[in-house]
Structure 1
């Protein structure tokens with residue numbers, strides 16, 4: 001019988017939970033201080049460069065798209081190997097760095113705030129910034145539609161850019177620190193694959209889109225609950241259920257609709273969906289408040305995941 005506990009990579013003197021909690025804390029601090037690694041040194045950028053080689057016409061796009069699902073597994077395997085061979089207690093630091101690379105909080109929220117602020121004073125600048133947040137044509141958008149797009153993006157990115165990797169890390173920590181870091185990397189890889197290939201216009205993207213829908217089902221709903229919780233509005237998720245299925249994605253509507261409910265604002269992607277249609281579009285103040293709500297939910301996600309993995313020390317340590 002395999003002794004799972006003895007095979008785990010645990011920093012000397014630290015329990016399994018304490019080691020993983022240290023990794024979460026390191027990821028949070030790096031996000032707060034650095035925002036993002038330099039583009040040339042960012043592993044997600046490297047991963048995107050590899051994915052880009054798949055983004056073309058193929059004679060059998062479905063088969064190629066299915067084979068592309070191995071790319072996130074390869075990335076996760078590389079992360080597992082690096083953390084696994086790092087001696088304790090340095091492996092917790094390496095795992096924290098790996099987790100940080102999978103997360104996006106401060107930079108994306110800063111960009112959302114900038115779009116909202118520019119929407120009042122400099123529409124050209126707001127339109128130029130928006131594509132970094134939302135995949136839509138910004139040129140025809142009015143000021144209130146730019147603010148709506150920024151708020152929507154903040155809510156959606158809470159789920160796929162933060163909660164999903166943290167949930168994967170927390171679940172992986174039930175096995176080992178290397179598995180936790182690898183799980184976060186795999187989820188980030190799946191999300192990146194979908195963001196680059198998972199469009200109806202790209203035949204090769206079908207498998208990645210379906211996998212992303214499956215992977216994001218829980219994190220999207222967890223994000224909605226976090227938004228409601230930090231707003232002290234437990235009924236928001238129920239109210240949001242009236243609009244959550246309006247977006248074509250089966251998952252992104254949940255955090256967006258819940259944010260529209262707690263902030264009492266209309267969020268709309270022209271020609272695609274409307275959330276909370278009876279409310280007004282966010283003005284600058286309401287838009288910035290929406291971003292602050294998302295930031296509080298993000299910090300809550302860090303605290304909860306840290307608390308979860310620390311609790312594992314009493315179970316597995």
Structure 2
């Protein structure tokens with residue numbers, strides 16, 4: 001009786017162990033994990049295109065802040081959970097240089113500019129000055145033509161800018177100042193600009209336009225397309241392409257190298273959909289032409305487009321963050 005009971009118990013233990021081993025050998029999920037730093041509008045455009053192309057139940061999408069996702073890319077490399085990334089292109093390049101973690105894209109999207117073969121742009125953001133015309137009139141201040149104009153005494157307490165320690169949008173501002181004035185004069189200009197902002201240095205790239213819309217300040221620096229959209233809707237918002245130039249940043253998609261080649265191919269198929277099928281929707285919110293055949297309205301074409309003289313890298317961003325901190 002004891003021997004029989006013992007044999008039964010041993011048999012059950014063997015069965016449980018076998019089930020556990022088989023279970024461990026299976027994938028926890030057949031879905032591609034997508035990590036993104038995109039805004040809500042971009043996330044919805046990507047999800048819509050993927051769902052319409054038959055990928056509705058084949059992915060899980062998780063959103064992060066730019067700094068948080070960038071930290072994960074640099075620290076985890078191809079061991080990262082995600083199989084597909086959408087992220088600022090300078091972070092993708094820096095992560096690739098350090099970790100060699102992205103697969104060469106298997107498709108050609110006919111981009112207007114040349115990019116590395118392991119990523120393709122999905123949207124572009126361009127910087128500009130914007131103003132609340134009603135507040136400008138009420139306060140009796142002059143219409144600015146440059147970032148430097150915003151350092152005038154008449155603008156004290158009436159300017160809002162993003163903080164480069166929190167927002168990549170602020171990098172567009174820093175690039176324009178350093179390119180036009182150099183680091184020495186540029187530091188003086190930035191110091192005076194921050195003083196004029198007072199409590200209106202925002203942690204979000206959309207913070208300044210919100211302050212300008214609300215009439216809390218007269219002018220701000222941020223994403224050009226937001227001000228253009230407000231202007232077209234009849235809000236008392238106008239936009240200015242500054243003398244220092246309109247600088248841009250690109251968000252891009254990249255496929256993480258994985259041992260599971262079936263999962264990698266699925267991620268590659270999704271990347272192609274995002275760079276092609278999602279573009280029509282993305283252009284509504286981020287009206288910057290990136291591919292052949294794309295057009296945008298004249299008001300969405302900045303009049304003073306410029307590019308920074310050095311490649312945009314994580315190291316350069318850190319250098320410009322120190323420049324910002326030194327000017328405060």
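Given 0.7 as the derived value for distance in nm of label points 7 Å out along Cα→Cβ at positions 135 and 199, which of the supplied structures 1, 2 does it correspond to? Computed on structure 1.
Which structure, out of 1, 2, was Cα extents along the principal axes in Å calculated from, if the result is 99, 44, 35?
Numbers: 1: 60, 52, 35; 2: 99, 44, 35.
Going through each structure in turn, the value belongs to 2.
When you work out distance in nm of label points 7 Å out along Cα→Cβ at positions 95 and 303 for each of the structures 1, 2, which one comes out largest? It would help to have the intermediate numbers written out before the result.
Values: 1: 2.3; 2: 3.9.
Largest calculated value belongs to 2.
Quick check: 14.3, 43 is what I get for Rg and Dmax of the Cα atoms in Å, for residues 63-110 alone, calculated from one of 1, 2. Which structure matches? Before the final figure, lay out each step's value.
On the way: 1: 14.3, 43; 2: 10.8, 32.
Label of the source structure: 1.
Suppose you compute helix-only ellipticity at 222 nm (-39500 (n - 2.57) for each DSSP H run of 4 or more, over all residues; to 500) for every structure in 1, 2: which one lands on -21500? Working through the options, I get structure 1.
Values quoted throughout were computed directly from the atomic coordinates according to the rules given, and no laboratory measurement underlies them. All figures in this text were calculated on a predicted structure; none of them were measured in a lab. Cβ atoms are built from the backbone, for glycine too; each structure is taken alone.
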